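S.K.: Next up: the structures, one after another.
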Structure 1
Amino acid sequence: MTGRWWIRWVVGVVLLFSLESGARAEPQQDFENWLSGFKADALEKGITQTTLDTALADLQPIDRVIELDRRQPEFTMTFPQYLSHVVNPGRIKTGRQHLARQKKLLAEVSKQYGVPAAVVVAMWAIESDFGRLTGGFQVVPALATLAYDGRRSQYFRGELLNALRMVDGGVPAARMRGSWAGAMGQCQFMPSTYLKFAKSWDGKDRPDIWSNEADVFSSAANYLSQIGWNSKQSWGTAVKLPKHGMATALFGLEHKRSLREWNKLGLRRVNGKPLPGGDLQASLIRAETGKGNDIGQGQPYLVFDNFRVFMKWNRSVFFALAAGTLADRLVSK
């Protein structure tokens, strides 16, 4: 799987982890009646009539969006397979070039928000291949389609309302292009995320996450900062288990121990050297699919709270490990 098709596949997989699963509810009314009811609800919630008349004009469900929602691929890749696609030599090379090209700007963004430049670039890379693949769907019609006929109608109804709030705030509906599920721009923000966390770097205009790299970087960094990024910590590291193994009960994000304790239990860096000492709390996890014969066999990692921040961005262990790994590779020699 290579090229554009692969990126689209990953976006579909990422969405599987970022949205809770739910039973599909068949629509109880035709689209026109549904839309009429939605407009009345939107007016009550403060959306202007002008926005409703313009953004929802001639709206019809998008068959392709319904098809993609119903045919999301089952996630069956192993972590090494996933990592080899997401963190590959070409992406590392391109990421380093962008770090060098935007060194001054990224340094300023990093200083303001307390998020390393490499982390910002890694998220940019994974979400849109450095802005190359941002999605070709009009967001408002796509969200309306999913709000009417989707696995999570209520969730997408809320996102549609937020998209209309963006239009009310001055973002042209025609500008709002993104994935079939409504993720927009080079950092792939849902409308709710845009409204809460998007930042205009120069503070003069509405945040432009579609074509302004400065706004993309500041928005991504602000998001990470606001959801808990700790500038004094790393995200985690791959580790080596002791020869006698490690009790299963010690694995999991719900368990935390200090680095000093992990050292005493025999956990080591992948090169065999002791972990750094101290009271920094870390959790031991494995990178495995949980399917087939890899259960209990995946690469172990010690992860800190910044790993949990990655998982707030996208609720996938694979995504979080890949984001941290790519950020590390961008600055490693």
Structure 2
Amino acid sequence: MTAVEHPEFSVLVVDDEANIVSAIRRELNTPPLGRYRYAVEGFSDPNQALARAREKEFAVVVSDFRMPQMTGLEFLKALYEIQPDCMRLVLSGQTDMDALVRMINETHIYRFIPKPWTNYFLKSSISQAIDFRQAALRNRRLADLLRKQGIALPPDPDEVDHILVVDDDVAICHAVARDLTHRGRVDDVFAAMRADVDQTRAATLDNAQISVQVSTSPAHALRMAESVDFSCIIADYKMPEMDGVRLLDAFAEKQPDCARILLSGAAGMDEVIAAVDLAHIQSFIAKPWVDFELRAAVTQALAQRKLTIENKVLASMCRARNLDVGEG
């Protein structure tokens, strides 16, 4: 019988406590191992970890949040500049709401793993992160094969991004819809500032190409998903029928490519962590929100969704043309 080959992936672990690094390395190499094998490199100094990341590619990073040299947020932002495709997981027993929200919105962490962790959740989180990364990289590689041949998806001038806002307070629904469809002078200043820093984030919402629908019922929102292809859903957390995390998770089952944003003034740390781990939200927006920050979050989510879908379609075209020549 031929032995089953298990792909090996490099995992970067960063924690100022050396015993934590050793424990994670030991657990990732202790049965049951699952379908992947891991080459774990651990550092208690985030600066040394960044130096290593300049030398070697990592599939996943597991980073502590509170470290004396720099915060997990600072580390992950620096690592993103070096390796944007490295999946980011945060492991921490201590953080605060503001820091967690910034990690979600600025570094787009894939999972938050609380200390003390369970072996199953740690291993499953890493394997799922690798699954997500490999699928995205494979689609991008295949899509680039067609782009190099001058083949691209033509822009659709009639394409409309449907955005769904769900909040049991109808006034909130309409306020969000109004802020998404009305542009103020501060948006021009904000966009110019963003363009100076990062050209990829300078885009703004085109009012002619978005359609905002509202619902005060999570159950109704899920029924709407049966007939409308939504680009983004923005959901409140505290609703009588179903909380926002459960709604976004259920919505993702129906429309996995729809961007998901949690909007709340009632969600605490545990709820926001659940939104990351279960619903895989792209952003968290606190109530009361700032209008141009809301638009910026939605703009970024829509842009990322568009690129992901374009890569999927081009990758499918590439396979149909038998141009898939492997991972090399």
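Here, each number is a calculation from the coordinates, and none is a lab measurement. All figures in this text were calculated on a predicted structure; none of them were measured in a lab. Cβ atoms are built from the backbone, for glycine too; each structure is taken alone.
S.K.: Which of the displayed structures (1, 2) returns the greatest value of mean projected area of the Cα convex hull in nm², for residues 161-208 alone on calculation?
M.R.: Checked 1, 2; max of mean projected area of the Cα convex hull in nm², for residues 161-208 alone sits with 2.
S.K.: Which of the displayed structures (1, 2) returns the greatest value of relative contact order in percent (Cα under 8 Å, 6 or more apart) on calculation?
M.R.: Details: 1: 19; 2: 16.
Structure 1 gives the largest value of relative contact order in percent (Cα under 8 Å, 6 or more apart) among 1, 2.
S.K.: May I pose another question? Between structures 1, 2, where is distance in nm of label points 7 Å out along Cα→Cβ at positions 97 and 169 highest? All intermediate terms of the calculation are to be shown ahead of the outcome.
M.R.: Details: 1: 3.4; 2: 1.4.
Comparing 1, 2 by distance in nm of label points 7 Å out along Cα→Cβ at positions 97 and 169, the maximum is at 1.
S.K.: Can you say which of 1, 2 returns 1.5 when distance in nm of label points 7 Å out along Cα→Cβ at positions 41 and 65 is computed?
M.R.: 1
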